[in-house]
Structure formats: structure tokens, C-alpha cells
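What follows is a group of structures, each given as C-alpha cells.
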Structure P
Amino acid sequence: METQLIILQLPELNSYVLILPLIEGKFRSAIHPGSNGEVVLCVESGSTKVMEKSFTCCAYFHVGNNPYDLMRDAISVVRVHLGTFRLLEEKNPPKIIDSFGWCTWDAFYLTVQ
């Protein structure tokens, strides 16, 4: 039902565009399928207690020629804009990561139940 990002190829421009929904304060965005092939950007708080009526940003668009560079560059820009997370290369993961790889839902294997 929800998509966290989309990368579209633009053949007429020989480039790609990344659409990245954002989280801002008490709001989160996600891409939902619409009718007739449309795409809907849904912004919600998920709480009936949130009384805010506005937000300043809900999605980031980034254009580039290489989809891999596009992803890295876009995430780097969003990181600076939001200031709410660090990139993997800015973190000091434990040595065990070399043996097991990276798991985004439980990055340090501390809470597996």
C-alpha cells in the first residue's frame, strides 16, 4: 500500500528523478497508488491528538544521470535539510557488522525477539 521512494527514468532527458517522501515533526509522508495509474502523496500524523494544520515539507525531488549516484546525493541533501539522521559513513557501527552485514530494522542485533 505504501511506497517509501520512487526512481523514475526520464528517457527524453537521459536522466532519472527520485521522489522521496519526508518525515517532518509529527507528520510523515508516503506514496500511495491512486486510481488510473496516478500516484498520491499522503501526509499524515497517524494520531488524533496532533493539532497542527500545516507542515513545511513533505517530499524531496532530485534529478541526476546515474540512479546510484542519485540515491546517495538525494539522501545526503535530505540529511542536511532535516538534520534528523546521520549517514552510515558518519556512524561507528560495531565490529560484528563485518560478519553479519547491515540490517536496517535491527542494526545492532540487540532487540531481536
Structure Q
Amino acid sequence: MAVALLCVALGLIGVVVPGMPTTVFILMAAWAAARSSPRLSRWLYAHRLFGPVLLNWERGGFVARRVKWIASGTMALSGVIVCLTVASPWGRGGALLSMALVSAWLWCRPEPPA
């Protein structure tokens, strides 16, 4: 239950903080809640933002195009912030490479059927 609540909190922070992932924390929260709290699990699946993402993932690892665009835009904004604020070339390169790999993986995920 503690893991589920921590992941929900981190996911909620990720909604407003560029560079902080939301979806991965909500997926982990759903996994942990399914094993510890049916009430929290129902809340996550009924949530207007998180529910559709969880259902799409559960039904086949689908990621909606809108979610892909939002994630890509957030990563691009985060990349600009990293380039402007991180002095170390290794730090900048590592962050940008990580975001590029995540973005490539994300765009390879199938979209839900219409």
C-alpha cells in the first residue's frame, strides 16, 4: 500500500513538473494497488486522467497518440531546461539521450484501436 501511495504522489507531481514522469508512476501505483488496496485500484481506474491510460496499457500495451504527443512535448521542454541549466556535458548528454530513447520507445508502442 505504501508503494502504491508513493507512486500516486510521484505521478501527481509529474503532472505539473516537466521532466518528472507521470505514466510510469501511475502504472506502478496500479500494480501495487491491485495487490494491496482494491479501493485505491478502483479509484485509479475510475480517474478521468489515469483510468484511460491504465485501461489502454492493460488491454495490450497501447498508448494513445495524444499521450505520446504530450509526453514528447514535455520531454522537449525538459530538454531545453536541461540544456540551459546543466553545466556538465555528460549530464546534458545523458539526460537528452535518456529522453530520446524513451521517446523512441513510446512512439513504437501501438495505439489503441479506434
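Please treat every number below as a calculation from the coordinates, not as lab data. The structure presented is a predicted model; accordingly, all values stated were derived computationally and were not measured. Cβ atoms are built from the backbone, for glycine too; each structure is taken alone.
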Study note, to complete from the structure: Matching 27, 18, 11 (semi-axes √(5λ) of the Cα gyration tensor in Å, computed) against labels P, Q points to structure Q
Practice item. Compare distance in nm of label points 7 Å out along Cα→Cβ at positions 50 and 90 across structures P, Q and report the one with the greatest value. Key: Q
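From which structure (P, Q) was helix-only ellipticity at 222 nm (-39500 (n - 2.57) for each DSSP H run of 4 or more, over all residues; to 500) calculated, if the value obtained is -5000?
P
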